[in-house]
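**Student:** Each structure below appears as structure tokens.
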Structure 1
Amino acid sequence: MKSQLEKKTLILLSVFVSALVLANVLGSKVTSIFGIITSVGIFAYPVTFLVTDIVEEVRGKKVSQIFIIAGLIALLISLALVLIGIAMPPSSIYENNDAYKTVFSNSIRVIIASIVAFLISQHHDIYAFNFWKKKTKGKWLWLRNNLSTGVSQLIDTSIFVLIAFYKVTPDFTADRMLAMILPYWLLKIIFAVADTPFVYLGVKWLRSDSRKSLADSED
């Protein structure tokens, strides 16, 4: 039977994959928050960094890397299914095929952008989190979480915005992309700082079973 620690890790994995896929499927829509132009995926994507930081703090680097592999597989499957959905001929009673193709064709570009940004930024996040964990000797989780996430989000935002939105319409010029990246990143930083208490709660929730599992293995 699976231990409580393994069950909770699987729950976090489901949250991670769900947030990642939804951030990409929904992310082709651009909105404005506090005057900042941003993808609506901003509500889901920061959750992925939150989850990997929780898992990495308690379960370590190897388990976090499994999450990244699972996320990559989920994105590739999503991309394949979107391509199939677009390619399938519509039924004669389906009248919204043009709108469907427009929406999901944009999602293809967003998913591709996210795959590239995801792989680079998440690997950096794992590296940076472990780097700061060693430097702080396991203390100051809030600092490690925000330092690793802050730089990783800048990497992610820059790659994602350029690939997902450059020239998608004539208005999305290189200057517009640069104007989007900095405020978009700052908005993500606000989200990252705001989720710090949830990192502590998640670590506490997961760590209680980690210690129990360790004690059971030593009996």
Structure 2
Amino acid sequence: MDTVVLLEDVRRRYERGGGAVAALDGVSFAVARGEMVALVGPSGCGKSTTLNLVAGVDLPDAGRVVVAGLDLANASEAELTLFRRRRVGVVFQAFHLMPNLTVEENVALPLALDRRRDPERVRELVERVGLLARRSHFPSELSGGEQQRAAVARALAARPAVLVADEPTGNLDSANGRAILDLLGELRRDEGTALLLATHDASVAGRADRVIAMKDGRIVDEPALLARGR
């Protein structure tokens, strides 16, 4: 198995209200190249914390988080900066497109931040997500489904090893949600990108190769959660 994401006995605690809260308490799993894994469980179970650790925007208190061969807890700030720019893509529930940039400019943004240009790659992705005719439009001129498609293209611009998505269909109707999942499925197969997503939606989790149920910061063998995810 070509492992892209590896978590080993990961622990993360936060100080809240004068006490420590265990967001993650000994989480271990792996994600292979091209694999789609869904994290399911109630709010506060640790799904978003897990995504933040894999994306390199947070670091564990203990354990290992290795993504695309880089041990994030032991990486320098310079290494983490390059990792976030080049090796991980993020799709948010709320799209987070830059309002003053066109579709094409939004998709090119990760490359521009890394002082790179690849107009062929940008055009390929814009066309792939069905927005070529709207490439010069601004986010305010797009529907919700179109905005999320642009966000998916942006997340893949740098050819990341892994794409993390937090409730990627949460702000979409069912038809647009299915279209986004179809698109993610096609792109991960074609690009070989590992996909790790968090969701409350059974129809979303049901599209994954594997479902990981979480509760109280731990991975659990929870039949109800797993059944709901399938």
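Bear in mind that the values in this text are calculations on the coordinates, not laboratory data. Note that the structure is a prediction, hence the values are computed from the model and not measured. Cβ atoms are built from the backbone, for glycine too; each structure is taken alone.
**Student:** Supply the structure label, taken from 1, 2, corresponding to Cα extents along the principal axes in Å with the calculated value 65, 41, 25.
**Tutor:** Structure of origin is 1.
**Student:** Cα Rg over 2.2 N^0.38 Å, for residues 49-168 alone was computed and gave 1.35; which structure, 1, 2, did it come from?
**Tutor:** The correct label is 1.
**Student:** helix-only ellipticity at 222 nm (-39500 (n - 2.57) for each DSSP H run of 4 or more, over all residues; to 500) was computed and gave -10500; which structure, 1, 2, did it come from?
**Tutor:** Only one of 1, 2 returns -10500 for helix-only ellipticity at 222 nm (-39500 (n - 2.57) for each DSSP H run of 4 or more, over all residues; to 500), namely 2.
**Student:** Also: State the single structure among 1, 2 that was used to calculate distance in nm of label points 7 Å out along Cα→Cβ at positions 121 and 153, giving 0.9.
**Tutor:** Source structure for this number: 1.
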